[in-house]
Structure formats: C-alpha cells, structure tokens
Structure 1
Amino acid sequence: MLEMKRMKAETTKWWTPRHIREFDAYSRSDPNDARHQLSPIRVAIFDVEDPLLESQLTSNEEYLRAWMVLTSENTPRTMSEIDMTLSAKELDESLATQRNIALDVAARNVNPTLVRDAWPFVSVIIPSALRRRDDLSRCLEALGQLDYPEYEVILVDNARSPTSYEIIDPLRQRFPWLRVECESKPGIAAARNAGTAVARGEILAFTDDDVSVDRNWLKCLASAFLDAPKVGAIGGLVLPAVLDSSSQIWTEKFFHPGVVQRRFDRLTFALDSSASGVNRRSILTARDDSGQTVKRLSLFAIGGYVAGANVAFRTEILRDVGNFDVRLGVGTPTCGGEDVLPIIRLLENGYLFATEPSAFVFHRHRQNYEELARQVEGYGIGLSAMLTEIIWRDPRHVGSLLLQLPRAMRSKMKPQTPKSSAMAKHRLDDPPAHLRMIEMRGLIKGPFAYWRSARLMRRWVSP
C-alpha cells in the first residue's frame, strides 16, 4: 500500500498535464479504498439469433451489469456493456442495437471453413513460470478438449526451480498427452523459443497459462492460414474470462478503452507501398475481407492487434525472422514487447499479418490493484524497450518514430472518462487516472531496461 502511494506521488512530480490535474479527488484516492470496490460484471456469450436472449441475460440476479458478447457462426461479432437495471423497453432497445451491429459485422466478414479434408499439424506452446497452478490446470483442460485432429501441446517450464517436478508430475499424470520442456534461461521469450525449437507443427500457436481457449480455436487459426498463403502470422481475439473484481474491470477498460472500439472484423496488414519520405517503411494498411483499405496506421502501433496470449505463426516464417528476442518480455528487465517484435519483423520482410476474431480465448485478468499497476508499468517498459531495439537494429526508423511520437503521446494521455454528465454515473468504472502516469514512467524506463537485459543475456550466453 505504501509503495503504491509512493509510486503515485512520484508519477505526478515530473509531469502533470492539465486534464490529469483536473481529475477529482476520488480518481486520485487510494484504489484499494472501499469506494473503489465495483460491483462484478457478468461475462455472457450468446448467439445473435437466440430467441431467449433477453430472458437468459436477465436470469442471473446476482449481477447488475453484463459484458455481453454476441456471436454468429461461433464467431464474436460485437461486445457491449449492458445495464441490467434498465427498464424492459430500454433493455429491448439496447439489445436490438447490439443485434444489428453484430449482424452487420457478420455480413461483411467471411466465416472460417471448419470442415476440411486435411488439416496442418499444429504445435501449441505455453511458456510458464508455474506460479498460477489453478489457471494452468484450466488452460490444459481447455486445450485437451480442442476440436482438432492433429496437434501437440508443449508446456515450457521456465520456473528455473529444483522443485518444479512437484507441479509438473501431477500435470503429466492428469494430461498424458502433454509434452514438457525446460528452459533455464530467464524470460518468456526464451521459453517460447525453447518450445519453437522442439515443435513439430507447421503452425505454432502460442497462448499463456492464465488463458482458456475456445473449442474451435485451432481450426479457426489453421483455416485462416490455409485461406491466405501469404499471411505469416495471425492474432486472435482475447476476451475477459471473469470481471469479478475492480482491478479486472479496470484492466479491460484500460487496455481496451470503450468496448465499442474493439474491432471484430478480419483485417490483413501489410506495409504501405505508397508511403514516402521518413515514413516509407513504417506505415501499414489494413484491409478487410473485400480487399478495401479501412485504416492506415503506424508499423509501431501494430501491438494494438497482437497479444502473446493468442497469436500464431507459420513455423518457417517465425524462424526466418529470428524467433522471439530474448532481451524482451516478462522475466527480463524489459517486462514485455517480445510478442510484438516478430510481427514487426515479418511485416518488414514483406509478409502479411492478419487478425481472426473467430479464434478467441478467455484471459483471467489481474485480481488486485498492485498486480494491475505492475502490469501497466511493465507494458510501458516493454513498449519503449522494443522500440529501442528497433532503432538500434535499424536507425532509419528514428525519423518516423519522432514524427509519430507527439500523436502517440497525446493518445496515451487522453482522458478516457466522458465529460458529459449523462455518463457521470459510470465514472467509478474508469481506471484510476494515475495508471496512465505509471505507464508513462514505464515508457521512460524502457531504454535503460533494454540495455540491462542485453547485458544480462550476454552474460548468460558467455558466463
């Protein structure tokens, strides 16, 4: 608690923008205060054509709100927060609006082909420090129930502990199909590389030990690869498993501000050949299933579409771009960035990256505020550490980064709380304002963390 208060005090000393200063005393108060304990939100998934949608949604009186995901053809189409205290008429109108959005998204996207004569062999790789035993068990249970003909599951033990067998042996007995590899080099990137080195699959699918995958997860990923031979990597959708604590709600809203902004369209990203000047090698185009360009964005912003908890690569392409950088990621001083860098490298090498919302998983967010604050700071450290590596490898990116930096900083510091009084009642749900400052502090630390991590890995390779 004292550490969190000290962190908040430090983050407001060096830079306090006007819109941060204007947040009220509540936003700056202790996040563990009882006033910040939000009511839990039900995570509910329904088919858009379900005739009993309203009755099923309101069947659980324990929750006052629902995080509703509407699907069609087993593919998420939209997600929205529903106020369960609305009148019957208001609830009908809200559900009708979400149904229309879901049907519109379904109409402009091609459904994955889940029935084929042959499927490629897939290797599922889970790096783990073995600290979350219950989550890991749930993860393996879901992987054992996948509807896919040929796949292997590789758990990479990165705990670097002589007592790991106390956790691993029961898992091997319970899941006899599980392959276990050990990696003594610290860091999630090293663990992922260890799994890649022994994998037998044409496709490498990565997830985390606090994730539960959908039954059709591998079929949707493999189908997307088969339909698009030029795509080198695919990012799936990550949905919250539960939103029972304040920190879990804040996690979802901090990393995905405004659920309506989340994209449920299939998109394909490539370097923009028409870009010129300093941005010549750092602008991407995003195209939908019809081939129409729907967005142009920075190469360095692709991380918004990538999550290590749900990403897959063609094996030969991941190895071609150098696998994961062991200087980045959780378990090293840099805390993150290792999952995004291979995507940037393959895009630079002319490959395509695509998103596939039908390949979705459920992630268990951090349960308390201290864990969330560490995650947010680690995210900032990992992002700037990754950018440091990119510049060190190719200084030509300096100009485009400097050109895009002001807009990125404004976006980071933009307040997420609506100013209208009509939304004031939802203000308690907004993540504490100083989380942005904690993230900014992480961004400053990133380059220094990168050099520390580089020295650590050099010593590890050459003791």
Structure 2
Amino acid sequence: MDFDVSFPDPTKMIRDLNARGMNLLLWIANRCSNQLFQEGSAKGYLFPFAWPAADVRRPETYNWFKEELNKYGRLGIKGYKIDRGEENEMPDSLVNQNAILFPKLAAEGLRDAYGDDFLMFTRNTNDTARKYTAVWNGDTRSTFGGLAASVKNALRSGMIDFPMWGSDTGGYIRVPDKELFARWLEFSAFSPMMEVLLGPKRTIWDDYDDELVAIAKTYVTAHHDLIPYTESLMHEAVRSGMPVMRSLVLAYPQDERVYELWDEYLYGSDLLVAPITEAGATKRDVYLPAGRWMDYNDKRSVHSGGSTIGTAAPLRTIPLFVREGAIIPRGDIIKLNNNWDSRWAPKLRLEIFPSATTSRFAYDTGKDVRTITVSTDSRGITIKLEDLGTDGTVDVYCQTQILTTTPKRESSALLSQALPTSAFRERPAYLLPLHRRKKCFIRRLEARYVY
C-alpha cells in the first residue's frame, strides 16, 4: 500500500493541501494487490480468488488491514471512498459481513487519528455500517437514465436510514455530455454530499465550455451556502431517522398522488426539489402538495398546493419551491479553502417565509442545537433567536399588494435587515415591523410600519 511514483513526496503534498484548507480522501477497496497481496498471501489472510479481499472476519486479518490503512491516517489522510465489495473478491455468502466490517475498521483508524473529524462514504454497505459511513450511488451510467436512477437511489437510501448520501456527479460509466453534467450538478447541489467526479475527458474546466463552468460554480456555491440548513437536517436525521432527501409520502401520507412520485422530493421539510431527468427538457410538471409554495428561484410566484403546475427549467435552472412557513438558514459559515478573501469571516443568513402560524427550526451550531422561532400577529413578525454562534442577516420574503385598475396583482418583496450582533448571540425576541400595505406570505397579516 504505497503511493504511485507520480506522487514523489506524498507527505509534503498532503501537508500543503491541509495548509490551504483542503482535506485529502483516498479511494480504497478490500482488494489486495502488490505488497498487500504478497504479504497477505504469505500469512494466509486472503480469499483464494484472482483479485482477492482480505478475510476481515478474522481478528488477526482485521488488525493487519486496519494498521495498513492507519499509515495513511498518520500521513494526514482524513477519509476514504470505499469501493467494490461485491465483485468476486470473496464468497458471495460473505459480502454482507464485509459491507459492515470493512467500513468499521477504516472508520476506527480515522477516529483514532481525528476523533469525529473525518468523512467516509461507501458503495456497498448495509445495516449497522451506517454508524461508520455515508453511502453513494455506485457506478451509475452517464446517461439521463442513470440520473433518474440516482434520484430513486437517494430516496430509497433515505427510507432505509442512510441519510448521508451522494452520487458520482455526471455518472461513472462513460463521459457525460454537457447537458447531462449540468443537470446532475443541479441535482447534486440539493444532496447532502456533493461529489463531482472528474477525470480524463470529463474535467469541467478543461473539457467543457464556459457555460458549464459557470453552472458548476453556481451549484457548488449553492451547496456550500446550504451547509447551515443541511447540517441541521443531518443532526435531525441521525437522531430521529427522518432523512434529508425525503419522499413526499413521508410528509403527506394521506395524499395518494405522492405514493409513487419519485422524480421530486423534499430537501428537509421546507424545500421541494424537482430535478430534470430527461434530455432536451426545458420545462417540467411539478406536483405541489398541500399548503402554499413560493418559487424558490424567482422568490416571487406563489402557488396553492394540491395541484400540478408547469414550470420553466432552462439549462441553468432546477425547479425549486419553498413552503409557506419555512425557515432556511444559509450562509458561508465554513472557510475551508477560501484563501482568496483576506477579510473572510463566517456569516449566516436566515431566509424566512412567514405564515399565519408559528414556525420553528432546530439549528445545529456544531456544538448544540438552538431554536429559531417565527410568529406573526397584528404588530408584525417576531423572530426569536437563541445564540446561533455566528453573526448574519435576516431576509423576510413577503408579498406586496399592487393596486391597479384591473384586479389586484401580487409580487414579492424582500425585506432584508442586518440584525444587531446581539441578535445572533443573546437570545432576543426581535420584532420586525412591516408597512401596512405589505403582507408576508400569509393571507391577512398587515403590519403598521416600514423600517
């Protein structure tokens, strides 16, 4: 188990990446060749197959393989992408055991080195291995059929309690064309884990045009901006079992129209995502369940639920809708490899879409969970914040009544206000008053004053 000669100084490379805010993961499998094959064969640790796995059921084999992996952890490697496990490396009867034991030994070594600060995701895993690893969709074809299958895979994985899910963006088998890559980037942005598979003839900035580079930038940025929301959803998932990517039937079990609906999903309880999974499509139908929904792309159009609507979806756009009453925490709260902004500081942004009833969101600060509460009355909107640990702004999305000689039209208005620093630190109840002619995504609220 060694680095290829094309990496002349792995230790220096890893140290340099870490210094720039990047963590290196390795792509591994329980398949033994080269030095591992020679040593494992001599010790009798391997199955008698052409390209064998180690029999990690045996304690001595388990510890041997674990120590070989731990050498990488000591170099600074902070995670693994675990492949294979069901491709004739071992007897079929042992595949399910390996799918638990191999992620377990890999995670134990990383945890010894880094505590809980590591990432691991696995193609072939099941049952109690969810304690150790996330999961990805496997070797999907680079076709729109592969993209459609990945949406289904995500929802199924959530249903069986694997909430930390991602896909090989663009697919794995073959090289994706520009349109497919763009649609997959859009979808992956609204997955808990966004892995963009690069390589020969499929590196976005080398092998495609400026438009795809711009699309990649848009959706990678969106995924990063959603970290406050996604992290909070993951906190909920590991405690309640409620997945991040949710089949609509979980939220609307009485609605028969969602029973077999697989090509749209809820991201958390508040965002509805409708990926484009057909080549050449520039629009699609979207079913909106009960309630009221705002177009999350234009933040202007409001639709009543319980109906199917047609929505435009040009190449740069994935149809998105936000539920009335939603609280969406977003923002750039993790620096990572942002070395280009010398004045970078974490900043949180709360997007609020008020309703006539009280809304709450359990926000995970990384240390504990804090509650955000939004309520409305005749005075306006009251936003109650516990200590969120980060300064930021609050955006409240409202509808403005526009009086004309024809029947009333409605459009949205964004009321954005930077709350005092103490608002994010000292648990205040902050009243956001509104102009008497504005109402906030609800039917009858009228407030008295504009700030």
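Laid out as a table, the results:
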{"read-out": "Origin of the derived value 0.50 (FRET efficiency 1/(1 + (r/R0)^6) of positions 192 and 296 (r between Cβ atoms, R0 = 30 Å, to 0.05); candidates 1, 2)", "value": "1"}
{"read-out": "If log10 I(q)/I(0) by the Debye sum over Cα atoms at q = 0.06, 0.12 Å⁻¹ is computed and equals -0.26, -1.17, the structure in 1, 2", "value": "1"}
{"read-out": "When relative contact order in percent (Cα under 8 Å, 6 or more apart) is computed for each of 1, 2, the largest belongs to", "value": "1"}
{"read-out": "At a computed 14.9 (mean count of other Cβ atoms within 10 Å over residues 104-111), which of 1, 2", "value": "1"}
{"read-out": "For helix-only ellipticity at 222 nm (-39500 (n - 2.57) for each DSSP H run of 4 or more, over all residues; to 500) computed as -12500, the structure of 1, 2 it came from", "value": "1"}
{"read-out": "Test item: Cα extents along the principal axes in Å, for residues 80-143 alone calculated as 35, 32, 18, pick one of 1, 2", "value": "2"}
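Bear in mind that the values in this text are calculations on the coordinates, not laboratory data. In this text the structure is predicted, and so the values were computed from the model without any measurement. Cβ atoms are built from the backbone, for glycine too; each structure is taken alone.
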